[in-house]
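Down below are the structures I want you to see.
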Structure P
Amino acid sequence: MLILALTIYRVVAAENENLANFSPFLALVFCGAVYFRCSLMWLIPFGVLMVSEGILNKYYGLGWNSLSFVVRLLCFGSALGLGLLVAQKRSWLSLAGGCLAGSIIFYFGTNSLCWLQEPSYAKSFAGWWQCMTLGLPGFPPTWVFLRNSLLSNFIFTGIFVTVMESVLAAAGKHSLLVRSQQVAVNTN
């Protein structure tokens with residue numbers, strides 16, 4: 001059910017310019033690696049990506065061997081790796097840092113590929129910089145994609161972390177929420 005809902009969201013969001021790069025997927029991969037020891041849980045976002053990619057590629061007339069699909073998979077894989085690193089020493093700072101790093105890797109990875117593939121960009125540092133900041137005339141500036149990615153990744157990571165930390169606290173396990181509450185009590 002979750003895969004279906006997320007797939008529908010991704011397809012609908014692809015048609016809405018205001019939702020460009022506003023997605024829970026990177027946060028889901030990152031947080032899944034932080035909190036779930038069962039690697040099968042990590043397959044959920046990759047399953048969503050595969051299904052929605054197939055739908056969107058068919059819509060845009062692209063095939064499965066699209067380099068952009070491979071780059072997105074690598075970006076999601078980096079979020080998985082960041083999540084596994086953060087899981088070793090989970091803290092608010094490491095969670096925020098991992099979320100930020102995942103957003104930046106995704107932005108630079110996908111936009112750099114766009115710069116390489118789009119003939120309208122000069123193949124120079126100036127052309128790459130244009131791709132990273134302003135984009136092409138007639139389209140929203142590309143920094144909007146970074147803004148949306150950062151916002152969505154921090155919002156969804158915050159939601160996922162709050163839920164998971166609440167579950168851990170309720171189960172009497174190590175939780176960042178309990179530690180935060182203890183610090184607040186000790187300072188009063």
Structure Q
Amino acid sequence: MAEKNKTTVIINSRQYVVVSEESSDYINGLADHINEKVKAVLEIGNNVSGERPLVLAALNICDEYFKTFEARLDLQDEVDRLNKSFDDIKKSSKNVDQLQQEVVGYSKELSKSAATIKNLEAHIKRLETRLSEQEKQDKEIKESESALKESAAKEIEELKRVHKNEINQLKKEQEQKLSELRAEFEQREAEFLDMIDRS
């Protein structure tokens with residue numbers, strides 16, 4: 001058990017002995033505070049005497065206590081609110097860290113996607129170049145085919161014309177030979193008939 005201290009104090013001109021575990025300096029400080037409150041009551045009050053100043057001083061002290069206690073409760077509520085806000089901030093900070101990590105992850109994925117898109121664009125460009133070259137080759141082939149067809153048509157027409165002329169020439173020659181043979185036959189036939197007549 002803590003040692004008790006006896007402290008003699010004077011409150012409102014009367015002496016009191018206080019037994020407490022608190023130090024004498026602390027008790028004297030309380031007594032001085034009470035005396036200040038009593039003095040304030042006496043300064044503003046008229047016809048205040050006896051125990052009345054002490055009672056009014058006690059009421060003022062209680063009023064201060066309750067207001068201080070309420071202020072302390074309000075302060076505690078504010079502290080609790082601030083602690084909750086701090087906890088929320090810490091949680092938000094964790095969420096921010098998580099979001100930052102997600103952003104970093106998305107940035108990496110975006111970089112990969114950008115590289116993939118770049119490769120695809122390069123591949124598409126190569127395919128477009130090959131397609132353009134193929135179209136150019138197809139056009140040249142078609143032009144060559146068209147030129148060949150035109151040339152072949154001309155050659156065929158020329159061959160037809162030549163063959164037609166040759167055929168006409170052969171017909172003429174055949175007709176001429178046939179005419180000569182007929183004339184020769186007719187001449188021999190006449191000679192033969194003439195020989196028969198003579199005999």
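Just so you know, all these numbers are worked out from the coordinates, no wet-lab data involved. What you see is a predicted model; the values in this text were computed from it and never measured. Cβ atoms are built from the backbone, for glycine too; each structure is taken alone.
For the reader, a short list of remarks on this structure follows.
- In this comparison of P, Q, the computed figure 5, 24, 25, 19, 12, 8, 4, 2, 0 for P(r) over Cα pairs in 5 Å bins from 0, in percent, for residues 71-118 alone is attributed to P.
- Winner on mean projected area of the Cα convex hull in nm² once structures P, Q are ranked, highest first: Q
- Structures P, Q, by distance in nm of label points 7 Å out along Cα→Cβ at positions 55 and 111: label with the highest value: Q
- For -25000 (helix-only ellipticity at 222 nm (-39500 (n - 2.57) for each DSSP H run of 4 or more, over all residues; to 500), calculated) the corresponding structure among P, Q: P
- Label whose coordinates, when FRET efficiency 1/(1 + (r/R0)^6) of positions 23 and 175 (r between Cβ atoms, R0 = 41 Å, to 0.05) is calculated, return 0.00 (choices P, Q): Q
- In this comparison of P, Q, the computed figure 26 for relative contact order in percent (Cα under 8 Å, 6 or more apart) is attributed to P.
- In terms of distance in nm of label points 7 Å out along Cα→Cβ at positions 39 and 159, the structure with the greatest value among P, Q is Q.
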